[in-house]
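Throughout, read-outs are computed from the coordinates displayed, never taken from laboratory work. As the structure is a computational prediction, the values presented were derived from the model and not from experiment. Cβ atoms are built from the backbone, for glycine too; each structure is taken alone.
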Structure P
Amino acid sequence: MGDAPARLDTFRASDGYRFYYRRYPPPGEPLARLVFVHGIRSHGGWYARSCGRFAAAGFDVYFLDRRGSGLNTAGRGDAPSFRRLLDDVAEFVQHLRADRAHLPVVLGGISWGGKLAVGLPYRRPGLVDGLVLLCPGLVAKVAPPFARRARIAAARVLRPGKFFPIPLNEPELFTSSTDWQAYIDREPHGLREATARFLFGSFGLDIYLRRAARRVTVPTLLVLGGRDRIIDVAGTRLYAGRFGSPVSALDYPDAHHTLEFEPDGHPWVDDVVGWLRRRVV
């Protein structure tokens with residue numbers, strides 16, 4: 001389960017926050033750039049296998065660790081607002097486009113990161129050329145209990161930095177593989193708590209996405225696992241039907257939420273590459 005070779009670097013956002021990202025360069029001239037954003041619990045270190053395969057297929061791959069997550073220790077579990085998180089992604093993509101602007105840029109949103117991917121075309125129109133949504137957290141099955149949501153709302157006003165558990169602390173929600181469950185349970189960089197400010201911001205992002213859906217007009221691929229225990233697969237498909245352009249879909253009936261942890265030989269990366277070659281590059 002060791003990481004594939006990656007180049008680790010940091011990017012400074014306009015408010016001064018510096019966050020980590022991993023880059024997986026292709027062996028030759030890239031076909032396009034892939035920029036990935038991760039889920040609420042995970043980070044870029046979970047996805048080395050697929051990033052290495054995307055790079056080997058000819059894509060210049062960048063995986064961002066969201067501020068306060070993964071390798072980013074400053075403001076752990078916190079963010080000023082969901083708009084700031086959208087701006088982090090936007091500013092990074094703008095930075096990439098300053099060099100070799102002819103290369104298409106595709107934004108990949110995994111789980112909760114799918115919210116940021118769908119919200120970006122509304123926040124910053126025309127910035128990306130396509131979206132790949134991997135089991136995106138647009139319609140969730142798992143949420144904090146009502147009483148905890150009420151406490152989060154109150155704390156957001158009175159104690160915005162107060163921490164609450166993330167409702168995804170059971171590794172079996174992500175995968176059926178006992179080896180990968182053990183990895184999730186033991187690896188040190190996964191986020192297990194978040195502030196009231198962050199969690200309330202996530203609720204606000206859900207409301208924002210009601211308006212954002214129709215602004216998604218770039219080619220979009222929706223990838224779903226039939227045994228996903230974290231997102232509502234049918235509801236997510238219906239939500240994607242509100243996008244402003246047709247959506248392609250890949251369905252894997254036996255797959256779980258984190259496709260990265262499906263057994264070796266699973267076709268999802270090759271299928272995504274095929275779609276990218278047909279629709280974007």
Structure Q
Amino acid sequence: MPHATTDDDVKLYYEEAGEGTPIIFIHEFADDLRTWEQQVQYFARTHRCILFNARGYAPSDIPEDWEMYSQMRAVDDVRDVLKHLDIEMAHILGLSMGGFASLHFGLNYPEMAYSITVAGCGYGSGLDKQTWKDETTAVAKAFLDGGMAEVGAAYVSGPTRVQFENKDPRGYDAFVKRFHEHSALGAANTFLGVQGRRPSVFELEDGLKKMIVPCHIMTGDEDEPCLEPNLWLKRTIPSAWLSVLPQAGHAINLEEPMLFNQLTAEFFRSVESGQFRNRDPRSVGRSIAGVR
């Protein structure tokens with residue numbers, strides 16, 4: 001099995017397909033690299049696709065110490081996989097937990113990113129820090145006490161997952177099966193180290209206002225925890241596109257793979273052709289035809 005070793009000596013399992021401009025895919029908390037299968041089948045025709053399991057997700061290593069998990073560590077893991085493969089620049093594409101990693105990658109390693117795709121990002125950003133910490137700590141404890149099966153029944157059937165279940169019961173069942181295969185220890189440590197300690201997107205305002213890396217923000221219109229943060233990101237990042245997928249929840253790459261792929265491909269074409277433009281500052285405002 002191919003593994004990349006991080007600078008803190010954690011082995012991350014990865015896979016590759018295709019040739020061309022590299023894309024690295026970063027999965028969400030409830031899934032693993034297999035979530036990207038329909039994207040890899042599409043983009044491997046024209047791009048070099050790299051996907052990996054985050055630390056805590058077998059067959060990647062599962063460090064026992066939760067302090068070895070953090071938002072910045074997740075970002076550095078992306079960097080380390082790319083360095084292992086001698087890739088200097090790539091499109092960075094992530095969903096949810098992976099979307100946060102993609103956003104932070106654009107802030108910390110812009111020189112390594114042709115673009116960043118930030119999908120389903122923002123969960124927890126509307127809560128105060130203590131409430132969010134209490135919630136994530138409780139979920140982590142539930143993983144350790146009851147295992148994946150006990151927590152899974154509630155986690156995979158929440159208000160942002162029912163859309164997927166309604167549209168595609170077969171695909172949803174496969175997603176649930178993958179979730180239950182994950183390590184309870186890895187899940188708990190990820191909640192404690194990454195989710196529980198990551199900053200709200202609103203805390204990143206100063207850096208985001210200066211972001212120059214082309215950024216594609218994507219969300220489902222029924223992914224309630226992410227709607228307001230995504231609108232705020234669009235208004236804050238000068239290099240941001242915003243795609244809102246209709247009647248869609250959180251796992252938009254699985255729910256609407258054709259639309260997700262088409263929108264992403266158009267974004268990549270814009271970047272790779274040199275036609276991508278930042279938002280014209282004249283478009284900011286609520287006046288009609290410039291009349292005040």
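Looking across P, Q, the calculation of FRET efficiency 1/(1 + (r/R0)^6) of positions 98 and 194 (r between Cβ atoms, R0 = 35 Å, to 0.05) that yields 0.60 traces back to P. When mean count of other Cβ atoms within 10 Å over residues 106-113 is calculated, the result is 26.6; to which of the structures P, Q does this value belong? Going label by label, the one that fits is P. Assuming 0.55 is FRET efficiency 1/(1 + (r/R0)^6) of positions 122 and 234 (r between Cβ atoms, R0 = 25 Å, to 0.05) as calculated from a single structure, say which of P, Q it is. Of the options listed, only P reproduces it. Identify the structure, out of P, Q, from whose coordinates mean count of other Cβ atoms within 10 Å over residues 250-257 was calculated to give 17.6. Here the read-out was taken from P. Assign the value -10500, calculated as helix-only ellipticity at 222 nm (-39500 (n - 2.57) for each DSSP H run of 4 or more, over all residues; to 500), to the correct structure from P, Q. Computed on structure P. From P, Q, which structure was FRET efficiency 1/(1 + (r/R0)^6) of positions 18 and 218 (r between Cβ atoms, R0 = 35 Å, to 0.05) = 0.75 calculated on? Source structure: P. In terms of distance in nm of label points 7 Å out along Cα→Cβ at positions 26 and 146, the structure with the greatest value among P, Q is P. Upon calculation of Kirkwood radius over Cα pairs in Å, for residues 90-201 alone from the atomic coordinates, which of the structures P, Q produces 16.5? Answer by label: P.
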